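Given below, in the form of structure tokens, are the structures.
FYI, it's all coordinate maths here, none of it is from the lab. None of the values given here were measured: they were computed from a predicted structure. Cβ atoms are built from the backbone, for glycine too; each structure is taken alone.
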Structure P
Amino acid sequence: MIEAGFPVSSKGEFESVRQIAKEGLDAQVCGLSRIIKKDIDASLDADVDLVHVFVSTSDIQIAHTIKKSYEEIIADSVEAVQYVKDHGRVCLFSAMDATRTSPEFLRSIFGAVEKAGCDIINIPDTVGVASPSSFYRLVKEICDNTHGMTIDVHCHNDFGLAVANSLAAFEAGAREVQVCVNGLGERAGNANLAETVMSLHSIFGAKTSIKTEYLVETARLVERLTDVKISITAPIVGDNAFFMRAAFTAMECWREATPSSRAS
């Protein structure tokens, strides 16, 4: 799945998302929307496969943004999910700032959108304040209390824990993890694609559809296009990590070619 952008935010963003959706990619193309009809319409008009609707659910964000009651937020969320489903699209629902949201309210809103026909629910650590152990417990509780919906997570890296929290969520039962090439994202960024995928494959023995042979090439392409440099010590794709892999590979090839060297 590729979240291509936020179509309602500008004409340029809308056109970018529409063009990506037209490419015929071997992936679902997703558009981001608030739980507002004009946002959803923009995503639908961009012809995305999946609409990701979100709303603030923590008390601090509710007080400073939407300023509605819990009951109003649930009703608006259900209406948004139903609107997406009535238009024949896959719906992903996010409770923004979930890790600072009342557990009772989180259970209520997820239960309501599940009944409304939502396909995927997202648990975002919007300001990156979760620890792996606390995030594991939160995700497991939600997994244990929802039925038929895929659980998805979105982790920010404010304390350097985005990948760790994403992996803890996987252990707890989440089956979708939102990532970004080179960990790019607002503030300190989001969970790093290469680190998350290679950890899932190599440490957990999990399977994804990511073609891992292109991770380094993709990271360097994004580095060039964004002019945001990759640290030489970056895991998986950094120059040092890449050099050490090459050195170990060369050493193993040399050992296999000269078996007598081990005896000497």
Structure Q
Amino acid sequence: MKTILVPTEQHELTPSILQSAFLLAKRFDSYIEGFALFPSLVELYALDSEISLPLEVKEHDAEMAKQVRASFEGFMRERDVARSQRKNASISFDWLDDAPDGDAFVGSYGRVFDVIVAGRPMGGTAVRPSLATIEAVLFEAGRPVLIAPPTPPQTMGDNILIAWNCSTEQATTMALAMPLLRQASGVVVLTVEGGTVPGPSGEQVARYLERHGVASQPITAKPQGRSTGEVVLAQAASLNCDLLIKGAYTQSRLRQMIFGGATRHILANAALPVLMAR
């Protein structure tokens, strides 16, 4: 995980997003690249069909981009992160100017990074961070997305929970997370009764991980009237985990939208960083 992309906006989760990226970079001496993310005109019209966009919007965006860049670079300087031009730097950063508006760019440009860091969608009246940013990564980038929680994490990757549901998506995410799993002090493979598809057991996953040098503990939890997502987050909290590994959208997005699902619940409620892929 040597290259990290951080779409950067001005909202309340920005400190947590930057902190999550920094904690990940510290583990792998990574390069962090930021850029200013703005909704596309199509997204703005979708939010309000009556909206009229004056010429001053571009000037406003340019000023906002300066402010976002200043926040990003200020965060890096405060932590003595070197610009990428400096030789022999461990962690380094740079900024991409003039990125196109819209989440589609995150999905395409993210293909040349190891991981993209985004904020947990807050819902309610908050428009950003947006679920569309996360889904652009999941469905277009072919890379994992690290989803930052509302509160900046203090640690990440020391104690990891794998939400094992036997699916292809979860197997893919676990493989992409292997660099983190190899560094972890503790790894738990959690299976929730009734929350799986046909596939290998948690015990088989633990044996697979052991062959890769990762010691893990397989556990099975009963729902007891809770949803799978609720059980996963409750177990993560009770075990003091600081990272959740979760495959995204084992059910279709439409089905999750109508009936709910573990991915939707975790995206809406996780209080710890979550690494997702599909």
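Matching task: -11500 is the computed value of helix-only ellipticity at 222 nm (-39500 (n - 2.57) for each DSSP H run of 4 or more, over all residues; to 500). Pick the structure from P, Q. If you can, show how the numbers build up before the last one.
Working: P: -14500; Q: -11500.
Label of the originating structure: Q.
Can you rank P, Q by distance in nm of label points 7 Å out along Cα→Cβ at positions 24 and 72 and just name the one with the largest value?
Working: P: 4.7; Q: 1.4.
Structure P comes out on top.
Just checking, which of P, Q has the largest value of relative contact order in percent (Cα under 8 Å, 6 or more apart)?
Values: P: 10; Q: 20.
The structure with the largest value is Q.
Which of P, Q yields 19.6 for mean count of other Cβ atoms within 10 Å over residues 96-103, as computed? Spell out each step's value before the answer.
Values: P: 19.6; Q: 15.0.
Checking each candidate, the match is P.
Given a value of 24.1 for mean count of other Cβ atoms within 10 Å over residues 16-23, calculated from one of P, Q, which structure does it belong to? Before the final figure, lay out the partial values.
Values: P: 17.1; Q: 24.1.
Answer by label: Q.
Work out mean count of other Cβ atoms within 10 Å over residues 64-71 for each of structures P, Q, then name the structure with the largest result.
With respect to mean count of other Cβ atoms within 10 Å over residues 64-71, the highest-scoring structure among P, Q is Q.
Can you spot which of P, Q the value 7, 26, 33, 20, 7, 4, 2, 0 was calculated from, given it is P(r) over Cα pairs in 10 Å bins from 0, in percent? Let's see the in-between values first.
Numbers: P: 7, 26, 33, 20, 7, 4, 2, 0; Q: 7, 29, 35, 20, 8, 1, 0.
Checking each candidate, the match is P.
Out of P, Q, choose the structure whose coordinates give distance in nm of label points 7 Å out along Cα→Cβ at positions 168 and 240 equal to 2.6 when calculated.
P
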